[in-house]
Structure P
Amino acid sequence: MCGIVGAIAQRDVSDILVEGLKRLEYRGYDSAGVAIYHDGQVERIRRAGKVSELKDALANSPIAGGLGIAHTRWATHGEPTEKNAHPHMSKDNIALVHNGIIENHEELREELKSKGYVFKSDTDTEVIAHCLHEELKKHETLLAALLATTKKLKGAYGTVAIDANQPDKMVVARSGSPLVIGKGIGEYFVASDQLALLPVTRDFLYLEEGEVAEVRRDGITLLNSDGEQVEREFETSNIQHDAVDKGNFRHFMLKEIFEQPSVVADTLEGRIVDNQVYIETLGDNAAKVFEQTEALQIIACGTSYNAALVAKYWVEHYLNIPCLVEIASEYRYRTTATIPNSLFITISQSGETADTLAALSKAKNEGYLASLTVCNSPASSMVRESDFTLLTRAGTEIGVASTKAFTAQLVSLLLLTISIGKAKGLAKETEHDIVKALEHLPSEIQKALDQADDIDKLSEAFSEKHHTLFLGRGQQYPIAMEAALKLKEVSYIHAEAYAAGELKHGPLALIDKDMPTVVVAPNDNLLEKLKSNIEEVRSRGGSLFVFADKSAKIQDSDGITVFPVDSSYSVTAPIVYTVPLQLLSYYVAVIKGTDVDQPRNLAKSVTVE
């Protein structure tokens, strides 16, 4: 949820820290701060607001030094004020940054107060700093003190600390919140995401669950949760481009929407050969597991959950096996019953989503055949903890509201459906038909993008609206859900989605001239029923905006504005219809004047409950 950067080098690291924060700001942007060892002490500057506020403060009061940590925050405990911004300090020597939530912070706070510690913030993080200071009274090294501190913590944390009395090192710990160490020449770096460190290194080591490390200019010492030394090699990142550059686009969200034809092509590359699907990276044992699979259990959150709901239609239509879909935060806390011979699937853009990770951990004791993750981050926790991985190849997504990651998930889930189907005897003709649709998908998405100017004009009708209703049927119902989510995320318009057949069971009461209704209307077997739902809204004075297939024969008329969508294949129609609806949300947000890439109260990677 937040961004962490740390550095130890012979050179001044202040610019490296700030640049790293800018690259991670999409993960949290309520406040930001740095702490740098300078002239025998730790100096700290914090500011409420975005990283630009911190950058300006550092320009006015520079701090130079070769050891420092920095943080950009998404508030959980305590308002987004300067006193609650990280880094937090204990006495004058310990400075610490933290991602995650410490669940027993109140108990620890009272214990530390009784020992004379004074708290200056409302955060749960400050207890870690004071705990570390207290443990330093009992241990000779900062690393030993941090390991002892972690034994007291309940919850999730990725944390980095420095000590003015030991300025030749920084220490890190990870439990449920990702951290990566980067290696340079005579210098090392730490971050919550490798993206922050790409300007200074391409060599990374990812901390595993429960590990702590001491990071020096001449190397690192890595320990597991039992204090035993661990040896692990650094890996070289093969990221080919810098996603932090908006190019000629006004916002990252718009850039990422327009990247979708290439993202889909990248996701398909090497996986479709001679009209057949090959996902060799799943491993030799995947086909055997798929052959035994008699049901799927998919777990996800937010946008990934909507992708899972679309996959449910594909799986049950083409494979004729049950596909259960559940929100991770619900699944992890309830008593569950496992269908025999089920495959457990998680979906996550970051691979670090706390609730989904916890669900995966729970599933390991629930009797599933195996676990598989559909993920965009190859070095993430979910990838490491799953039996199989299907990477979505969307590239880094900076906009908080997911766009290209969603379409890449849908394409990947359709590939997965075919792959399972092949192991279970899916007809070759069916596979070829789906492959044909996938091969034409990039061009169909491009046709939708070519209509961006028309959607921009259409968005003006929403500029004064406060509520919007989205309707869909069948596999387009989850697309209506995703469209409603996008609109509320970036424009702050209250939006809800319903299965169109549910209109008469309550939502019709909402229809009036001030409630626009957006309808997803492909030319499929449910079109005639959907037309009846459209008339239900129209007859009650509602204002309709229908995204309809050109062959659906729905015409502009009084109360109905039709936007044509060109989609030739029913199986991939949900993906195609997603694109104009993303553009609609974007352009409405621009008219509303919201912060499109960093909407209020939200952050990109939800690594806390």
Structure Q
Amino acid sequence: MTLSRLAELSADPTASFVLIARDGADTVELLSGDVLDVDLLRDIPLDIDGAPREVFALVPYRQVRERGFVAQDDGAPLRCIVVDEHLHLETGEVLAALPDAPVPLHDDGFDIADAEYATIVEKVIADEIGRGEGANFVIRRDFTANIDVDDRTAALTWFRALLTHERGAYWTFAVFTPGHIAVGASPEAHVVARGGVVTMNPISGTFRHPSGGATKETLIDFLASTKETEELFMVVDEELKMMSAVCSDGGRITGPHLKEMSRLTHTEYMLRGRSALDPRDILRETMFAPTVTGSPMQNACAVIRRHEKKPRGYYSGVAALFTPNGDGGHDLDAPILIRTVYLKDGALSVPVGATLVRHSDPLGEVSETHGKAAGVLGAIGAIDRDQIAEARSDSDAPGDEQALADDPTIAALLSSRNARLADFWLNPQGDDLDGPFAGRTALVVDAEDRFTTMLAHQLRHLGLSVTISPWSEVQDADLDAADIVVAGPGPGDPRDAGNARIARMREVVARRMDAEAPLLAVCLSHQILSDRFGIALTSLDAPHQGLQKAVPVFGEDPSIGFYNTFTARVEPGTTKVGPAEVSADAVSGDVYALRGPHFASVQGHLESILSRDGIRTLERLVRHALS
């Protein structure tokens, strides 16, 4: 009966349904119902006529505008299927029922030529990362082709191929709605909310299996890469910003782990925290994954808008399933829409992107997009599969299926990464009502870098009652009322007084300094404070995006994470400028911290996972400013 229902829906060109195979499950879920397109996430109809409903939603990238971020508007609908029927089908029976004839491609290739994409990579590194606009950005290109087979038949064929040949996918899925068909195998759960626990799964670092299969030796080379390691740390930082915004306990990281797939292996962490928010609000505050956009998120959207020639459609959005739970609410399961083929009127597209960081090699990033596209196309059988590269083990024993992550050397190498990270985020933590600054208030001014959510969480852990206010909304009366103002970090050139955001942050710093009221200035705001004392501001020869260093901070040498392109710089050996004590590099003169009557500042990000000594240093600087 259930298989006949699948056959019935497949044969109806007007029917809307979804097939989902979850990692580790032995069934395929079939969801069907009516389509409803809505404007905003809050409009997703989780309750109809007072009754809770299950809803599947395709959330396009353009929904980031709900967070006030920019995006090209292609009109891709926020498409909901209000589920009337949810069946579980035995996987083997589904495989036997689906078509398996090859679907040839023609007129295939990338919409952006390799040389042109390499030029875009160079521009992003020089003009965006090099000018302090952010730590990393994902720029996509599309592999396109045409087929001579009916779209639905092709999608069902490729869904079968993914079930047969891909492994390690979080969701393998196929979505059928009028005008929008998608089939894919997403490796990454963007956000999951169940039983009051929110989970995020940042994945970064891509190891394309060489001919002959992945081996311990080749994987060790990949894991030893500074670029790949820092990519992962940066996206963990970015997703912790989101977790700190939606979770009362800020979020805790576990891992790292390997995500082993048929042709690719990734590195990943898991982030968990508790939240009582509506799942639609959780999804809104976490739009979208930095692994497919960049960081800081708001500026990443602006960089994408400047450098991508066409709208993203559903690429880097999510497929979200809202399921009623026993507590009267809804659970959320939302994988990222990557490794996905989109079909319409006999044309297909496979969007893929490379994460660009300060270490990026343009030709290497070109190669990464080829590898990702080939991984999808090979898995669905649209191009020849590299059977050898699907090998799972370097063992000589035939049939040995041991995962490389179980190898003691690999496991030790992965685990060693955490020695660089802050214990604060590796251990359970929450607000400390008996913290050293209990009863005091802090206002954190956000200069368009949501590191402020992590910073606010750490301040709460120290006992402070914290409010976050965007730079464009903060009122002078609120600045005056707080026991301490924390002027936050942000992208851009601190010398650009013509920029409205920079100008307002200058006013924030000046107002507190003029009032001799407690102030802590972080990163961008540290540079603004330095400029107030006449300390020169200059750009670094190489951006410090995701860099960890042990630096002098008034008698201690804490290990701190840095995300800066600009620096304040004094003559080496300088220890005081006006009323400010200076803690600077002995050789370069780069200023790491300032302190004086009622103020303190720091260049690094004490809230970052890269700041092993972050919480202690933050407490020291706050104590000084309040003393």
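Values quoted throughout were computed directly from the atomic coordinates according to the rules given, and no laboratory measurement underlies them. Everything numeric here is computed off the predicted structure, so don't read it as measured data. Cβ atoms are built from the backbone, for glycine too; each structure is taken alone.
Couple of notes before you dig in:
- Of the structures P, Q, the one that 38, 24, 20 was derived from, the read-out being semi-axes √(5λ) of the Cα gyration tensor in Å, for residues 201-504 alone: Q
- With distance in nm of label points 7 Å out along Cα→Cβ at positions 249 and 425 derived as 4.5, matching label from P, Q: P
- Given -8500 for helix-only ellipticity at 222 nm (-39500 (n - 2.57) for each DSSP H run of 4 or more, over all residues; to 500), calculated: source structure among P, Q: Q
- Read-out distance in nm of label points 7 Å out along Cα→Cβ at positions 257 and 585, computed value 1.0, structure in P, Q: P
- Across the set P, Q, volume of the Cα convex hull per residue in Å³, for residues 417-520 alone reaches its highest value in structure P.
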